[in-house]
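A.B. asks: These notes open a run of structures that come right after.
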Structure I
Amino acid sequence: MPLYRIGKRNAEIATEFMKELRMRVKTPVPQLTTDGWHIFRDAVEKAFGCDVHYQVQIKDYYGPAAGHQHRYSPPKVKIVHKETVSGSPVNASTAHVEQQNLTLRMRQRRFTRLTNGYSKKLRNLKAAVALHYGDYNFCRVHESLGVTPAMEAGIADRLWTLNEFCEELGL
């Protein structure tokens, strides 16, 4: 996970996010896919200009299912619309981000739906998310990689403990 942002869902935050993402991505012309939120188009253009293979993916869903048993189930996807905004994106998808969101929700009670484990203070939420991604990137070996994402990216040479990660942050 190269970057995350906690804040309001507005144009300013989206633009800051995309600009920081551009600084972190070393590929000359990266590939980027966003959902249909209209704010992203302007934010991507401000951060990447035309030096990006950019596609917008919009999902249309079936209406809510009838009956109590489907009350908490996600809606079924009817069709996925893909619109190329710039460049030539290949096999573009938002699936990686959706998987990342699921991982965060499953490992952080404060993001579980219909729970009382939410953060009452923004500072606590930010700390919990930082710990989650520190553990995810530096302390947990991923089955698909055989190492941590930080080791795979070449920014760590060993598996860290969570205590070592906290000490590095000065916690």
Structure II
Amino acid sequence: MCSVCGARDTRTAAGTKIAHVHSYSPAVTKAATCAEEGVITYTCSCGDSYAESIPMTAHSFGDYIYNNDATTEADGTKTAACSVCGATDTVTAEGTKKSLPSWYDEHSQQLNVTTGAQDDGSLEAWFVGGQFNWDSYADGCWDFDYNATMEYVGTYAEGNVYHGYLYK
């Protein structure tokens, strides 16, 4: 300070300047998904910045749905899909191994469905007892000079299977 006028002069003494120390604040600039890496950007108040990648996340699998593919030899499978990218994951559905073969493992005829007609004697059905009323389909076949019958075919995973058909 000047003793005559009172003015002040501020000077920085050599070697006393305080060096800037970066203080970075992180911000996610691109979220990571199961399909792409993300980006986190670190920015200092002085404007300096740098970026780092964020590893991809795990898939977002929904509920597993049973594929109905168990056999008497092995458990079946169940599959889930990722809601983000559509990827699928298939795993063993423990405890689904069948104790009896499925009807469809050995036959191509649909169960509980009639084929043919009464009037030409071609009415026929393969059905599970208690799940299908053969008599209601065959009722009236005698009007066309046919008789109806059914026979036990075997026990399958679907139940006791019968074969109903018309004859003369």
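Here, each number is a calculation from the coordinates, and none is a lab measurement. Quick caveat: nothing in here was measured; it's all calculated off a predicted structure. Cβ atoms are built from the backbone, for glycine too; each structure is taken alone.
A.B. asks: Have a look at I, II and say which one yields 1.4 for distance in nm of label points 7 Å out along Cα→Cβ at positions 3 and 27, as calculated.
C.D. replies: I
A.B. asks: Thinking of I, II, which structure, once FRET efficiency 1/(1 + (r/R0)^6) of positions 59 and 99 (r between Cβ atoms, R0 = 41 Å, to 0.05) is computed, gives back 0.75?
C.D. replies: II
A.B. asks: Among the shown structures I, II, from which was the value 86, 17, 10 of semi-axes √(5λ) of the Cα gyration tensor in Å calculated?
C.D. replies: II
A.B. asks: Using Kirkwood radius over Cα pairs in Å, for residues 43-82 alone for the comparison, can you identify which of I, II gives the largest number? Don't skip to the answer; put the middle values down first.
C.D. replies: On the way: I: 13.0; II: 14.6.
Comparing I, II by Kirkwood radius over Cα pairs in Å, for residues 43-82 alone, the maximum is at II.
A.B. asks: One of I, II was used to compute helix-only ellipticity at 222 nm (-39500 (n - 2.57) for each DSSP H run of 4 or more, over all residues; to 500), and the result was -1000. Which label is that?
C.D. replies: Value -1000 for helix-only ellipticity at 222 nm (-39500 (n - 2.57) for each DSSP H run of 4 or more, over all residues; to 500) corresponds to II out of I, II.
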